[in-house]
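I've put the structures underneath this note.
What follows draws every value from the coordinates through simple rules; no lab data is involved. Computed from a predicted model, the values in this text were never measured in an experiment. Cβ atoms are built from the backbone, for glycine too; each structure is taken alone.
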Structure P
């Protein structure tokens, strides 16, 4: 497994964090835009690992080798595990971003699944909690209540668990984006711009539509998890 660790995000915590969970995201933009966002000190965004469409792996925040620094990847987040409530996933989780403009309508590449398997196996050797499939979540599972929809409908959780936990019974994971929204998003694919700047804006807008739609749907019944 080849890992690029020569590009580092400045948006990182000083102290090391315990690693209890791994959170999978999609970037909602291409690789170039992804790296520019995470390297911008004015945005305070970061993630531990980025996996490009061709399977290239970028370690933007230190996490391999048993030492993990805090990355700003999860935002306001919540998860209930049996009787325990977890809040603020930046403080105890690793974030992996898969380059994909919208994982609810665009497929992930075989190279990304292969790289993700290699990354997870490497991390498991340093962080024992990640040997449990229950400790691998999507961003939408911990922040879907506020509209997050990644890694999305097109991420194959069954394949991921077969690759990384072949002998363990895996939990059921599925996307939080409603099918009606996904079908509406697909209709926009016929008007994807050719020029890069317009294309970036297009995918950003499409992701904003999906997140805002889900947040509005949730607003009446789930305003904010409070236990």
Structure Q
């Protein structure tokens, strides 16, 4: 939503409500990522279950945002940047919902790993999760502020997450080759790391939508400059 205000005040209120729902959804999925990570490190199944159960609220918000966007398009007939904002919101909530699903997957893997011996590579996972959470906070801030520079920084940050995934893969491979009894645990740990990398990719999708809102340019199949 831009800084301008419309003559028709209810339209401004509805756009603000849309923004608030997206931020609320983003806050929930960030919390669920943190809960899953805490569950893994503390070997605490209860925290993982909180993330799994909390996903219902994420799904509910997705439906509310979809309904609000459709209503805005049908009744307000937005144009220009307002139309791009509403259209981008529809795509952003889809990515947020998928991030929420991946947070649930993290939580489920954390429960499995609570009953397995700890792999050495686990120590690298918190920094990956924290980097993803920061990317999520930054991209949502970029979205509401129309900040392309911050959106670009989010895309750059994803490269670091990819590098850390490669490091985790290497460490786990070494551990599993050394001790074949740890293969199941190693593969579960690798899946946990892969889920973090995948949710970071969805955050990059949101960053690309920021550019669409501000510039009217679709860069989903091109590298941000």
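Computed values, structure above
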| read-out | value |
| --- | --- |
| If Cα Rg over 2.2 N^0.38 Å, for residues 26-81 alone is computed and equals 1.65, the structure in P, Q | Q |
| When FRET efficiency 1/(1 + (r/R0)^6) of positions 130 and 210 (r between Cβ atoms, R0 = 30 Å, to 0.05) is computed for each of P, Q, the largest belongs to | Q |
| Origin of the derived value -9000 (helix-only ellipticity at 222 nm (-39500 (n - 2.57) for each DSSP H run of 4 or more, over all residues; to 500); candidates P, Q) | P |
| Which entry (P, Q) yields the derived value 20.6 for mean count of other Cβ atoms within 10 Å over residues 138-145 | Q |
